[in-house]
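For reference, the structures are reproduced in the following blocks.
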Structure P
Amino acid sequence: MRSLDEVVTATQAARRAAAILLGVALGVGGPSARADGEPPGATASPTPEASDEGANAGPDPDTPERFVTVEGTSTDRGAAPGRASSKVERRDLDERLPRSAPDALRYEPGVYVQQSGHGQGSPFVRGRTGQQTVMLFDGIRMNTSLYRQGPNQYFFTLDAATIRSIEVTRGGASTLHGSDAIGGVLDARPLEPALELGATGARVRPRASVRVATADGEVGERFQLDTQFTPAVRLLVGAGVRRAGRLESGGPVRSPWTGELPQVPAFEDDGRTQLGTGFRELTADGRLVLRLGGDRRLVAAAYLYRQYDSPRTDQCPPPFAPRDECLRYDEQFRSLAYLALEGDLGALGPDGRLAVSYQRQHERRTQDRPSSFVANIGRDDVDTLGLTAKLHSAELPLASFATLGVHYGGDGFVDLVNSRAWTSFTDIDAVIELGRGQYLEGSSYAQGGAFADLELELAERVTLRAGARGAFARAHAPADAASGTRAVERVWPVVVGHAGVEVELTDALALFASFDRSYRAPNLDDLTSRQQSGPGFQFENPELAPEKAHTVEGGVRVTGAGIEADAWVFHAMMDDAIARSQRTIGECPPATPQCQSSWARMQLVNTDGVSFVSGLELSARARLPFDFETRATFAYTYGSGPNPQRRPDDPALAYEERVPLSRIPPANGTLELRWSGVPGLHVGAGMRWALGQDRLALTDLSDARIPAGGTPGFAVFDLRAGYRLGRELSIAAVLENVTDRAYRYHGSSVNGPGRGLVVHLEAGL
């Protein structure tokens, strides 16, 4: 045991180092700090509180006892009970050092992360992404009516430095979350201002951090102030800046059939550094927590994300185009502000949450074609007003062996769309505004519903769950005669629900079974958009009907004796599944030259018959002797659906009734090992692997992001280490891709980073 003098000396040294780093941070103008409350985190208490004082969840061994971790309200906080789910903790983020919020999910079972650009990332949950998964931030819906078919970049617009945890619910979840929750739900929960019990007067805790990565020359900084004015008034504010250059990979990923290089990505002369990568980023956030007395609190929060100059790698340059052509996201902005009342809401229930929110997503794109002296520019904005109510009743005793809990609520969201496009002729300095943008100016979209969810517990061993939602969606878009665009005025009412059972056979063994009916109503992107996608140019279909999904799943969970293990099987069937169908040049809409000039043309259609996705997911975590712990995951997904292409008139031409679904991930998994035998120190390793994927949809065959014959398999190894000295100083490092393997996640434009070092240094007072 260290003597008191040694402890004092070490603490003083740490404080001096922290002060130096903070001084550097303030001079530079913005490093990154996080309040996390879990080793090797950096503030006293990141978790939200449910009551005036909260419940002590157990002190961190490096945390002074006056700092406490307090439990948050259960409303909209946890992954769905009785369902397949997992959680990324703050400690995982601090040790894995992911580049983004999507990247933080690479070690979760059933989640596969695709990247269309270095500054983008789209998590696939059970083979579904984009429009078919719901993304939440602190329970606030992020999805808008402009989300695209297939991968999108919007989860990347969450600053990983502000996230306390990410919960993943796999499988249909429309009862609680409405439209789009077919594949699953991603719920990112933010850091909270610390609560220091017994403190008198104001407390201000500055923190700063710096992050560097060698593979893309990344330098990121964040500065944060965690202020407690009184135990009832707390404020957390922060700002960050990051710049990433071109990403160096382990080399090209070749076609498993021919050994040739695919069109995407293009490389610099070294054959490793990828064109169409690099971006700049600014972030800012503020979170004010007011304790109202009793088990109630008011939260006012705002989160800003600003990304600049982020190329879309598969379009920079596009396949078969000159090397200097590039589609770049000049601006990718997201602004979110909300006010939430949490806790005991009296007659509404002892545990609830009411929230009103405003979100604005702004996007400006430029497609440069220097050799043609043309730049095509587009700007889209969607403003979303939201209202969410999620409440719990008190548990109702029905008998000595039975209790009933009721979870109920409702939500409503309205999108207002502005969209413009223009063409700049660079040789004559002329600009022509087009009749319509990617979407139609003045479009709007409304959706919402009300739900009730029941949980009946019998004899403390059997739990029955069932719920239903009545919902609607309404799409409005004006006509545009010049471009041949039809007006849209559609309304879809829908009823969905779920039922399930959980049986605890022993204290260590539980079985699960459930059935879920979920849906996705066509959004404005489906009904009105004209845009360049990975497989080619896609144009609108105003006649689409909602997708309906029916999911059956079963699971087993084992806990105890230092081990936790889950196994799940699922089968999801979809009626009226929306898929891309190829079209001819003659079917291109008027006044759309991009359609005629594209290498492929597509339109979304509802397929006839049933599509399905089936799979198996395994995860296990174990504590081993000598302070080791390990975690492993495995996922396999198989998807099939009716052929969305028209049957050819010539019966001699080959035609398959059923085809693979697009971008279904291959079998994949992870393995992690961690040692923490010395206080404050962690050492570990991680492996990510995937088999090759050669089951390709018809649109995959024309997608330059997928090599001819499919995407090869890979195995990537990382080494990790870090040390934390109290709350004053912490350092973590990851040596990524130790073997310098050339690899790519299926459907991605970007190859993974080559061998490189990521270092994160954080200090606070």
Structure Q
Amino acid sequence: MAPQITLTVRLTPSALDTRRGVVRLHPEVFDALDLRQWDAVQLTGARVSAALAAVGDPGLAPGVVLVDDVTMSNTGITEGSELVVAPVEVARARTVTLAGSRLASTSLVPETIRLALVGKVLTTGDAVSLLPQDLSPGTDAGEVRGKLSRAIGSTWTNELVTVTAVEPAGVVTVHSSTVVGWRDGARTGERSAVPVGGAPVTVSEPAPVDYQPAPVEAPEPLPVADLVGSQEQARTLGEWFELAFTRPELLERLGASPRLGVLVTGPEGIGKASLVRAVAKASDAAVVEVVAPTIAVLEANAAAARLRAAVGELKQHSDAGRAAVLLVDDLDALLPATSPPPLATVVLDILRSAVSLPKTALVATSAHPEAVDPRARGVELIDRELAIALPDAKVRAELLRVLLRDLPVESAVDYAALSERTPGFVAADLVALRREAAIRAALRDRAEPQISTDDLTGALQTVRPSSLSSSLRTGGMTLDDVGDMVETKQALTETILWPLRYPDSFARLGVAPPRGVLLYGPPGGGKTFLLRALAGTGQLNVLSVKGAELMDKWVGESERAVRDLFRRAAEAAPALIFLDEIDALAPRRGQSSDSGVSDRIVAALLTELDGVEPLRDVVVVGATNRPELVDPALLRPGRLERLIYVPPPDADARAAILAATAKNTPLAEDVDLVAFGSELEGYSAADCAAVIREAALTAMRESLEATVVSREHLEAAKGAVRPSLDPAQLAALEAYANR
């Protein structure tokens, strides 16, 4: 039996891997699976797919696999889910049949498609990008890129095609002799294909193609007692099941319909499907599960057939007099609110037929309820909603106890202290933490390993909350690592950390904590550095957004991005939203020439900061060196109400910054940082750090065996690094601070 390893999925951060069907694995995982670079691997999630395996960065956690967005969709899972990776035998494809957009199928000849797919591994039902597989050695994609661009324009990089059939069956790779064709004769059972260097030929195949994803064995339902943090939701859902399954006549007598449709919402990985399975088992009800993303990737007829088959199974239970639940996981993938596909009407009709069956219930889950087609939430289909909140520290501690209770864990592990270090973590994140800690323990002691506190805290370096893909890494830094800036650090502590650490004190005194802070000061003054240190001190989740990242030329997209940012922050609370270069993101309204995009972003920010829905356990921090350009409405009380000036460092501050920067740099005995700092008038914090770095490089230029940095090296570095502070800008900032 081929070896296989279960890993946690993370979306690849590398643009080079995007849409190319490549997964990145830790070198130790490569050795365990006996893989070579660019071998094919089988990926088993909600469905089975395949990809090329490459060695990831050495800093990649052993328990993590980096996957691009298309491969993630092909496996039918989301970030933070588990994926089984195993070696797989690959055959040379004789024929590959594809389906695609009208633009692609009418503009691209099969020979060009074949060139784009050379070197990739394919399975039936996969979506495949046209981006050539040019990562592995020996591939030259320049010619095919030109052909694709000339055929369909610059949008060719966004095109996806679907593999509807391969011969032989299984995992195949495209070579120079592969016959590639578009599926155009599904009703007649024929398609045209163009072999390399030959005339078109006709290849027969069964029609229509109805791809069936590999069956997925549902996980064993948990006992209801193990649903830590969801006991109230479990009780409510159990009561609804009891009335719908055993007392429908009571509901009818009271004028209520016995039909039951429920939408369970909550962050990804929080355990929505686990809740439904556990309560259904406790209610002695069968569960027919449909994973919506695996249906959404199918063509319309196949998708409808899959859904009808699930309802047919539901009807069998109903006819037999047994209660049954149709569980539709990630409903927003099947019934999106924006641009619903033509299939949506068919899906709605099928789901209505399901809820009309006696002794049945429809339960759908979604991490993005606002993205679900409003028609699905009508009174005749899904008329109830059950929300699962993000676990707090007490719930996380209990979750850790449940997850680790059957494992060899050292008695010294403090679950409460560990839970304080995992804000924003959901159940799936804690499962990933457990797996990473287990791998660390196994690598440390292969005889009789025990999971220790060091293993669990070490796992925190690589496992992050799944909702925080854009989080700011602190690197273990705290405010103690920030030189001087005593008043600034105290102001930040009072404004940001106190409301999150001591909410009872604010409630007792009857005051609302500040919702936002504006940090302003000259460039290089350490504003971002301060935020990283503050996040490390308070163990906060930080969502960092650069100035123009939220801007989009399409109407409504910028506002949607702002709403999504605040939603993710609320799910990961206590959290801090850091808006760097906020003057570019929220300038004064009425003065822009960008078709009103920035004005709409300002309006969206004002709504989120001080709108109808309260902002709890989320603090917004903006940073700028041009505070006079920020829209004044953002700076009134209730929004970014606290303005904190980060002044240029004085002599004492420069000495402290030099000492903090050089704490790991061996200095000669003749180095006096206090005296040297007094000579750096006009140098910012970044300039001081650059001086230390340049001094170390100067020592290395003299000798690569250098062991210390001397006073002469610092003087040479001082001459090489010029002060960046602009006197005119400093005067303007000080005038703004003293206004």
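Of the structures labelled P, Q, which one yields 40, 32, 27 when semi-axes √(5λ) of the Cα gyration tensor in Å is computed from its coordinates? Answer for the origin of the read-out: P.
Taking 0.85 as the value of FRET efficiency 1/(1 + (r/R0)^6) of positions 100 and 268 (r between Cβ atoms, R0 = 30 Å, to 0.05) derived from one of the structures shown (P, Q), identify that structure. Value 0.85 for FRET efficiency 1/(1 + (r/R0)^6) of positions 100 and 268 (r between Cβ atoms, R0 = 30 Å, to 0.05) corresponds to P out of P, Q. Name the one structure among P, Q that relative contact order in percent (Cα under 8 Å, 6 or more apart) of 13 was derived from. Computed on structure P.
Here helix-only ellipticity at 222 nm (-39500 (n - 2.57) for each DSSP H run of 4 or more, over all residues; to 500) was calculated and came to -11000; which of the structures P, Q was it taken from?
Details: P: -2000; Q: -11000.
This figure was derived from Q.
A value of 24.8, 80 was computed for Rg and Dmax of the Cα atoms in Å, for residues 404-715 alone; which of P, Q is the source structure? That value comes from structure P.
Each value in this text was obtained by applying a stated rule to the coordinates, not by laboratory testing. Keep in mind that this is a model prediction, so the values were computed, not measured. Cβ atoms are built from the backbone, for glycine too; each structure is taken alone.
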